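What follows draws every value from the coordinates through simple rules; no lab data is involved. Predicted, not measured: the structure shown is a model, and the values here were computed from it. Cβ atoms are built from the backbone, for glycine too; each structure is taken alone.
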Structure I
Amino acid sequence: MRFRLGGAIALTLALLVPAGAGAAVRKVDPSGADTGDCRAAACKTIQYAADEGDGGDTVEIAAGTYNGTVETTTALHFVGAGTAATVVRGLEVFNAEGKPAFVLPNGGSIESLRAEGGDGGSTGGMFPSGADGATAIVFAPAGLDQDQLDLESVIAVGGDGGSDFLNTAGAGGAVFGEATEGGKSVSVVDSTLTPGEGGFFSGQTSAYFRGNAIDAKTFNTLIAAEGISTALLVSNGASASLDASTAQGVFAAGTEGGFLDVERSRLEGFVSAISISPEAGSTAEATVTNSVLSSVGTTARVGFASAGTVSKLTVRGSTILAENGSAAVEAGVTTESTATASLTNTIARHTPEGSNPKRDLVADGGTIDAQNSSFTTSVVENGGTAPAPGSGTNLAADPGFAAGTFGLSPSSPLIDRGDPAVVEAGEIDFQGIERSLDGNRDCVAVPDIGAYELAGQSAACPDPAPVVSGFKITNKKFAPKPSSKSRAKASKKGPRKGTKFIYRLSEPAKVAIKIERRKKTKGKARFAKATTLNAKKKAGKQSTPFSGVVRGKPLKPGKYRATIVATDSAGQASAPRRLSFKILAD
């Protein structure tokens, strides 16, 4: 099974398939015998144990090398003795493609072992011909079932290409998943996915996910490519995510149609780190968050696809670096296609050598927009659009990287210059540090631009003062409220009696509401204190009643104002809030 050059990515965290009630544990050991049901005594081959198993059963595989493909439609949990101890290897076939280690059309889970695709066969002799190596793990379910494949602590390696007179045949990939019906999911956790060895021009995608029913996720996983190919590829409507992982190859990751999500990951490419280039008539979209992308060529390439396609890249809180090549970020179109790239809180740097011009952003007929981002050049070609360096909230200054790293030095102009509105609660940066910190010692936590948040810079800041918000009065015009003794004599008609102040406190505090009467002296308005209402209040929505009666006497009719100040236990006072009201004659 051979999958060539493309552009892609996939996967995120998921739990292993739990064993159902009554699930059995079946054992496999090289010294065993293929008799019985493998529960009381170990069997010799994994395939025999799989044939005996029921859905949800565990197949415990002892240390050793097991040759031959394991193929089963039963969802089982295969557990080895460790990636250095348990090896499952597909067979090499004379002058034909190698065989996979696992073929699991209905999914299951694989844990703590090494899976190797079989090598491609060769005819040998003076003028040999060779065949492709096999993909290590194949998951291609059909039907509407909710099938799932889970890999944890697995090393999956494709088979080598067979020897050829002119070249070496293509290598096998590590994982292939394809589905167009139902909801099929793949999770890869704490694993390594690599192809076998093959000819440079017959390279192999390591993790390839295809079809609109596939949703693949990786966490803490390394994915590598072989030759001119893509480490992680998504196509034909598949969805995939890469979380806290690394993709490496001539092309690190990309999508030819479907959705790709990259979070807190490193994409290292030679030609490109990420490529969004959909197949005819399709849409390809990728998001990159808190990640580092680097390549010798164009690092982030969007568009340049066939007519009728839509290409979209959204990048936030990331660092994009290109050595030589044509640009750090490039968006290009062909006839009747669209390509857009959007950057927020992101660094885009192109560092060419020699006489090559510096091109951080290149809009070759496509559209690039940027906010709170750092770039020093933007090039517009063939009707494209891109912001000018330093325009709006963007910065054109040198990022000020710390020596030998892509993190920021304490003097970087990008510290605390990101947009805090786009940072989610609890978000962390590429290295796992809280995303919004006070890096410039002004006691305000704001995200930095780029993938790395500068830590250890925060000043010793006091707790914030209380905040009073929503200060309102229920009756803006009222008469003093009669006492309980005279209430019976009060007229049922006339203005409303008394009022109430309503407000919200950010924390528990002592509240003082000063009441002042407006007077005119020589044509100038002055205010004289009438009384102060004091209370201890909790955080949240609060109210304080006011009758308009002070020391048993109603206040005189006229114009008044109320000023509220809250003071916390540390003695910090809120900003005053003020409103006006009028006391009427009864």
Structure II
Amino acid sequence: MDTTPTMAETHVCAPGLDIRHTDARHYASPEKQVPDFVPQAADNDLLRALKAAIRSGVADKAEIERLFGMTGFPQRFGRLILVLYAPGCKRILASRAGKQLGFTEALEPLLAHPRLSELAAQPFRLQMDFLVEPPRPMNFHTVGSAQTGERHFEIGLDGLMFRDQAGKLHIFPPGDAYVRSLMTMGQLRSYLNGIHGEETLRKARFERFRSASFISANDTWRRLYRGHPVVGRLTRKKVEQALDLAVDHIRRTQDEDGRFLYYYDATRDSRWDHEHPKRHPERNPFYNILRHSGGGLTCAYFEKYSQRGTTLENMRRAIDFLLAQTRTQDYAGREGAFIYHEKKAKLGGSGIALYLLAEYQLLTGDDRYRTWADKIAWHLANQITASGEFIYYNIYLDQPVAEAENGKHFSFYYPGEAVCGLAKYLHLADADSRVEICAKLRKALEFLISVRPGLHAAQYTVVPSDSWLMMGIKELWDFPEMRNPLYADFVFADASRMIDHLYKVTDAPCPDYAGAFHYSFGDFPYADGARCEGLLGAFELALKLGDAEKARLIWQALRLSAWAVMHLVNSEDSIYFAPNPHLALGGIRFKYTRQWFRIDTIQHVASFFAKMLPHWDAAET
């Protein structure tokens, strides 16, 4: 029997924010739980010597051993794994083991590798993994990330090794889950089957291990944890840098026609979308028009915070592409317009488009798109039926959708996106339009908050996911006629349930889980920029209500979530493995150890950062 509470059971109208974990200790200093490394002069001296040896292929062993002995790296280890990376090149992995192992013993096979000169001729990165504890036998076929005890295998922290029938040793370092873009045991087994064959793996005897891992970074070192550079303490500067990287990526990769780089896999240097594997990325590319508008919104939020003006042209190109997909329709003698793309006219596509058009005009004062905003708003208002339910698609696969067929095309997120668009448009609307749209929105919100939970209960998950609706209600609070306690209670109830399903510093199964969401406790960390935007909407609504205590409680969760999503940001140091760093840099990934990203995975995290930053100083104080 499914005991997951429905919205009808959980969205009660409560005056407070019902968060079980309000003690600040649950949210404080997550970075202290993750092993870090602060390089000293001796560590950097070693790196310079290693770089010289790699470039020349010759090492002064005595000097390198002397330098290594002065470093802060583990001095006693049973195995050392060295991995050399260079853009566009197959990496080199070398390893040695022994009771009295010296550092240069592991360096020897690396320097003797026949492809060393190929990698050494480019900017390269050196990874070092020290095995301080001996590896332990394991049954590769029975362990898993969902198992407990000795049968638990933590993707990204556990490595493995085995010998094939010829006696050759094969090593999969812990961080290779990150490098190879693997998140589940099924993916790991499939990857190894593809390389070695199922028969070889079936006969092999496996061992598991953990390591202290480091990557060279320019003239110093960074500690790796789960393959990613340790995030460390969250600061305003780090959030700003992550935002700048993301926006620079968006600007750098936007096409002349206004489209954004939709999908990219940094491991394979590929635009083949794993969700649409039969769609050729050039001959028949898939492109989601909602996510396109989200790319434009990211630029808008960035400009509102930075006021640099550097992405205004990117916004205009994005809007021009968007409006090229527009069709018009008559509603009661007045022309409306909707976004039509991929043979569909989605409610959410028009909703986020309107959100972007309104944000652009309010930001710049440029009203060149105002006529289109009026038309799209009129269309959206006419998609609210007498019951208050939105029409989810007015065209589906080139066929008009009648209201009687609306239930067949249900979408959980489109109504919230439409509410966001109409809420922001109210700042532009004339008095008569505002009265009419507000009346329609009240009917829609009554349905969404009071009727939909029962009518579409199966669509709800244990972790609330309708961040667009949370943001839309926050936007509507600017208008006195749309301030209804029922709406605020919905936002804070969803925020409470989100925070309830957030790993805390005090209970995270692994230190870097803290700040990520989970459906069931023990799930692999789900750091989610979209839900963070919803939480931020609740925070800003608390500020609008003048409720400082609510805002404080939400901020501590927001800050922890921001620390978690920083693990998704592709910085220069985190893309050491990337065959094409130019496209990988600034991307924001979907999961901790998955290397693909889309424009929307960038959008949600970058937008969250851009909207969070204006509150930073006051909230931190």
### Message
Quick check for you: by distance in nm of label points 7 Å out along Cα→Cβ at positions 87 and 503, which of I, II is greatest?
### Response
I
#### Entry: Per relative contact order in percent (Cα under 8 Å, 6 or more apart), the highest-valued of structures I, II
II
### Summary
Working back from -12500 (helix-only ellipticity at 222 nm (-39500 (n - 2.57) for each DSSP H run of 4 or more, over all residues; to 500), computed), options I, II, answer is structure II
### Query
Here P(r) over Cα pairs in 20 Å bins from 0, in percent was calculated and came to 18, 35, 24, 16, 7, 1, 0; which of the structures I, II was it taken from?
I
## Note on the structure
If distance in nm of label points 7 Å out along Cα→Cβ at positions 23 and 551 is calculated for I, II, the one returning 2.7 is structure II
### Query
Looking at structures I, II, which one was FRET efficiency 1/(1 + (r/R0)^6) of positions 207 and 255 (r between Cβ atoms, R0 = 30 Å, to 0.05) calculated from, given that it came out as 1.00?
I
### Query
Where does the value 5.7 come from, among I, II, when distance in nm of label points 7 Å out along Cα→Cβ at positions 151 and 479 is the thing being computed?
II
### Task
Give the label, chosen from I, II, of the structure having the highest value of distance in nm of label points 7 Å out along Cα→Cβ at positions 39 and 447.
II
#### Entry: Structure from which 17.6 was derived, mean count of other Cβ atoms within 10 Å over residues 143-150, options I, II
I
